[in-house]
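Alright, structures below, take your time with them.
Values quoted throughout were computed directly from the atomic coordinates according to the rules given, and no laboratory measurement underlies them. Since the model is a prediction, treat every value here as computed from it, not as a measurement. Cβ atoms are built from the backbone, for glycine too; each structure is taken alone.
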Structure I
Amino acid sequence: MEIILKQDVPNLGFKDDIVTVKDGYGRNYLIPKGMAILAISSEKKKLAETLKQRAFKEEKVKKEAEKLAEQMTDIHVKIGAKVGTSGKIFGSVNAIQIAEAIKKQYDIDIDRKKIMVDGDAVKEVGVYKAKINLHKEVRFDIKFEVIAE
């Protein structure tokens, strides 16, 4: 029996895959639980159209991410922090402060969840790198400097 998966099923396939399973498994488990539907011709046409539209949207998002990455390749972000006498920061600098500094200094809005700081948080004054994941295929590094206020 051919079915179209409506969600990821371990050891079987991913969402929107067309797979062949035994009749009992499909009729008694996958279809009643809403994990799959029968792969009849009309459903296959719907799936093909959905995949085509999703690919178009995905390509548009990827192009926007590449454009933003190209725009941000040479930026150097400065983040001010209160510092003690030994050069250590009171608290730490993390992705939230980096996202706010980029917005303030370059007027580019990046989601803080897409920024990865090496070691999770910075606790001393200096120059560091952060990785930004705009898309699953678009990643780049930026330099940021923590300075004393």
Structure II
Amino acid sequence: MRLPYTRLAPEAYAALSQLGHYIKTATSLEPVLLELVYLRASQLNGCSFCMGLHLSELRKHREPESRIEAVAHWRESNAFTPREAAALAWTEVVTNLQQSHAADADYAAVNQFFREKDLVDLTFAIAGINAWNRLSEAFKVEWNPPKSATGANQS
């Protein structure tokens, strides 16, 4: 790691962590939907640490490998519900703002599947994972999951 950013800016780290806590505990967004969104944003940003983390989380939720693998090409897959597909599309829009600037058509598409509060929470979740991706990539954080007592990765 280039810099121990969590130690150098603990208040900022705590604030970003608190956003994640809010998303997990105070919203009605489904845990698997959030992990799919987090994985897709991390793929778009090339964040290997976050990809490893969210792959692991999806496996903890017992998501089939076929669905996990399909996230990268979700538009060509029938593995996702219309709500999940809308969330993945919105993730791409919000993550790649420089391309679409969140066009009205993109907003209308996601708005069909999310109530106002849920859409705001989803957008905060996407903004949060994008912040984590940028920190992980800027400071070259490596995915190093804890090992179980037998030496195998925990999942």
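Thinking of I, II, which structure, once mean count of other Cβ atoms within 10 Å over residues 33-40 is computed, gives back 24.4?
Matching structure: II.
With helix-only ellipticity at 222 nm (-39500 (n - 2.57) for each DSSP H run of 4 or more, over all residues; to 500) coming out at -20500, pick the structure among I, II it was computed from.
Source structure for this number: II.
One of I, II was used to calculate relative contact order in percent (Cα under 8 Å, 6 or more apart), giving 34; which?
Value 34 for relative contact order in percent (Cα under 8 Å, 6 or more apart) corresponds to II out of I, II.
Identify the structure, out of I, II, from whose coordinates semi-axes √(5λ) of the Cα gyration tensor in Å was calculated to give 25, 20, 15.
Label of the originating structure: II.
Check the numbers for FRET efficiency 1/(1 + (r/R0)^6) of positions 89 and 137 (r between Cβ atoms, R0 = 30 Å, to 0.05) across I, II and tell me which is largest.
For this comparison of FRET efficiency 1/(1 + (r/R0)^6) of positions 89 and 137 (r between Cβ atoms, R0 = 30 Å, to 0.05), the top structure is II.
On Kirkwood radius over Cα pairs in Å, for residues 41-120 alone, which of the structures labelled I, II is highest? Before the final figure, lay out the partial values.
Details: I: 16.1; II: 13.6.
Largest one: structure I.
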